[in-house]
Structure I
Amino acid sequence: MMRAPRALAIAVRRPDGEIAVKKEEVIPLSERFPIVKLPVVRGAVALFQSLIVGIKALNFSANEAIAEEDEKSGEKTELSSWAMAGTMTVAFGFGILLFFIMPLYLTKLLIPVIGDSNIVFNLVDGVIRVLVFLLYIWSISRMSDIQRVFQYHGAEHKSIFAFEAGDELTVENVRKYSRLHPRCGTSFLLIVMVVSIVVFSMIPKLWPFYFKAGSRVVLLPLIAGISYEFLKWSAKNDNSPLVKMIIAPGLALQRLTTREPDDSQMEVAIRSMEEALAINAGYKDDRLVI
């Protein structure tokens, strides 16, 4: 999947070897709602836009995967957007429970050991959250199907690097670039985990558990917005030695969430990029979004 400011393109390899493409022009929300341009707000909006785009991509990919079986059987099977949206909602809820509510509960159980210091409480909560996140990423990275997804993830990064370097989009040119990109969503998620430690430390320690748990959900857009601004800043200043040191953990984590792609996977990533750029042609804002 590739996104340009005014375009979205999703390319998938069908079981018969053909590349199927879904593409559409996208009108930036900032043109209709100027408030979306404000710092922090734009990051929170980008989070929910990414969820919507992710639902579209997964829905299209799943339907294309079963299309060939339908052709053989003569039956029409298609996953509805509502079914996929429901699945994503459940997954999102599971993520909130796993990465925000469970660490809070475990930290609450540790109060007899760590004491009642608000600073210590939130540091322990944050450390548990990051450890759970890293364990989750490591666990799913061991699954063969997910490893193939991570190969496509690596192909996206390599293709974007080639485009940003001004190279012709060929497999040979794309192959030489790194699969680790500073604007990757993996780095964004790690930043979210770190920023959440700071933000949650401002919650009064005397609040009851359910207030603290609810505040973690309510504050998520704010945390996403701050994290987005940091990611945007770091991407613009990634030549600075200090910034390189700061973003190093995110790049290191991408070694789990990306794999070296094969040529056929790079072909799919290139096709997706070309389709997005073709729609976005004529506009000045042709920077790709990961």
Structure II
Amino acid sequence: MSRAILILGGGGQVGTELQLHAWPADVAIHAPAREALDITDETAVAAALTERSYAAVINTAAYTAVDKAESEIGAAWRLNALAPAYLAAATARAGIPLVQVSTDYVFDGTGAGAYLPEAPVQPTSVYGASKAAGELAVRTGNPRHAVVRTAWVVSPHRGNFVKTMLRLAGERDGLRVVDDQRGCPTAAADLAAALATIALRLAEDPAAPTGTYHCVNAGATTWCGFARAIMAGAQARGARAVPVEPIPSSAFPTPARRPANSELSTASLTRDFGIVPRPWPAALDDILDRLIGPVTPASRRPS
């Protein structure tokens, strides 16, 4: 008998990787398009979770246009706060565990070192505030939950920092990238694997750990350091690479304030679920292999 897992936000980076993930043979994945299930519609959410029996629900759907959220406040709160509230209520009624993806933006980024999951949240943007509200809705709405915060998600899919840097390198002779924001690049595939592990554990074990966790690849860098690693990886694969100049955030003002420190501690994720994130450079290599091709002797350009 198959176990059904409901994935919301299946068209995004993490949702795509969840559908590509090597699930156990008895797991059936359901990832309805937004047109088929609007999670900002409370009635639709309740109906969907009544009509079919799910072993677990993973919500990766989010309003992620960070700067646009400063003016589209209602849209951001509907998807990032109200939708998780509806999902928490409906999954709790049905006795289904809920895994909710959240973000480093719930912190103000002024702390030193890696943030622990229990650190006080203090969002400084509409996006961060709406995601923090979504976390609270899940925690209070369904006791069998896992809130999983992540940061700097990249993959071969959709728009993201890696793909943007590769595109701009093909259009420009140099890149200028902020060097005073620090965080942990995270491969969507690695995050998806962790979410699958957590969801299956919650589905199989009523006594499984619950709470808030962080999932990012190991190690930290700045956006400039990340861009330089992308260029080095592109060059090693025979693709065009250009110099990267470090600049301060003040040289690239944005409507929403970015956290200066987005480092997240994954110690409790390892303790409770045995998940040990690999270093981000190894994850980046896998993404570049998929976007450009593997490094071969022929692809290496003389320096």
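Values in this text are rule-based calculations from the coordinates and carry no lab data. In this text the structure is predicted, and so the values were computed from the model without any measurement. Cβ atoms are built from the backbone, for glycine too; each structure is taken alone.
If you line up I, II by FRET efficiency 1/(1 + (r/R0)^6) of positions 61 and 101 (r between Cβ atoms, R0 = 35 Å, to 0.05), the top spot, with the largest value, goes to II.
Here helix-only ellipticity at 222 nm (-39500 (n - 2.57) for each DSSP H run of 4 or more, over all residues; to 500) was calculated and came to -21500; which of the structures I, II was it taken from?
Working: I: -21500; II: -11500.
Source structure: I.
A value of 20 was computed for relative contact order in percent (Cα under 8 Å, 6 or more apart); which of I, II is the source structure? Before the final figure, lay out each step's value.
Numbers: I: 33; II: 20.
Only one of I, II returns 20 for relative contact order in percent (Cα under 8 Å, 6 or more apart), namely II.
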